[in-house]
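Following are the structures in question.
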Structure 1
Amino acid sequence: MKKSSFVALVLGTVSGVLFALGMCMALLPEWDAFTEGVIFGTVGVVLGLITVFVWRKWRKSLRLS
């Protein structure tokens with residue numbers, strides 16, 4: 001497995017879990033953790049965007065070489 005594929009896999013998994021946990025925390029009133037859920041969801045979205053940019057950068061460099 002290439003380094004770029006592994007990094008994208010790990011970042012994508014972590015961002016997806018953080019986003020899902022944040023949405024559960026924000027939307028379930030029994031948990032009473034709306035603010036923390038919004039923070040977790042935002043961190044998940046930011047990591048997802050970083051994953052996209054990392055994957056595109058390494059994909060372009062692989063095409064050129």
Structure 2
Amino acid sequence: MDELKKAIERDGRSLNALARDADVSPIQLSRFVRDKRGLTISTADRLCTVLALELKPKRQRKREAD
């Protein structure tokens with residue numbers, strides 16, 4: 001999610017404009033940017049689409065046996 005926040009900062013649009021373009025709530029986007037709230041996968045995907053990013057799952061490390 002840090003990469004998404006960086007992309008939002010670099011984008012140049014206001015949060016209201018970005019929220020409108022991504023069809024998300026401006027309040028929800030503002031709270032995400034200020035670390036007050038997370039995002040659903042659906043919302044993150046819409047933002048990634050508008051910002052020309054690709055949403056990919058993060059690989060999990062294999063846990064060592066105890």
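Key figures for this structure:
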| quantity | calculated |
| --- | --- |
| Which entry (1, 2) yields the derived value -15500 for helix-only ellipticity at 222 nm (-39500 (n - 2.57) for each DSSP H run of 4 or more, over all residues; to 500) | 2 |
| Entry that produces 20, 53, 14, 9, 4, 0 once P(r) over Cα pairs in 10 Å bins from 0, in percent is calculated, selected from 1, 2 | 2 |
| Origin of the derived value 29 (relative contact order in percent (Cα under 8 Å, 6 or more apart); candidates 1, 2) | 2 |
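Read the figures in this text as sums done on the coordinates, not as results from a lab. All of these numbers come straight from a predicted model, not from anything done at the bench.
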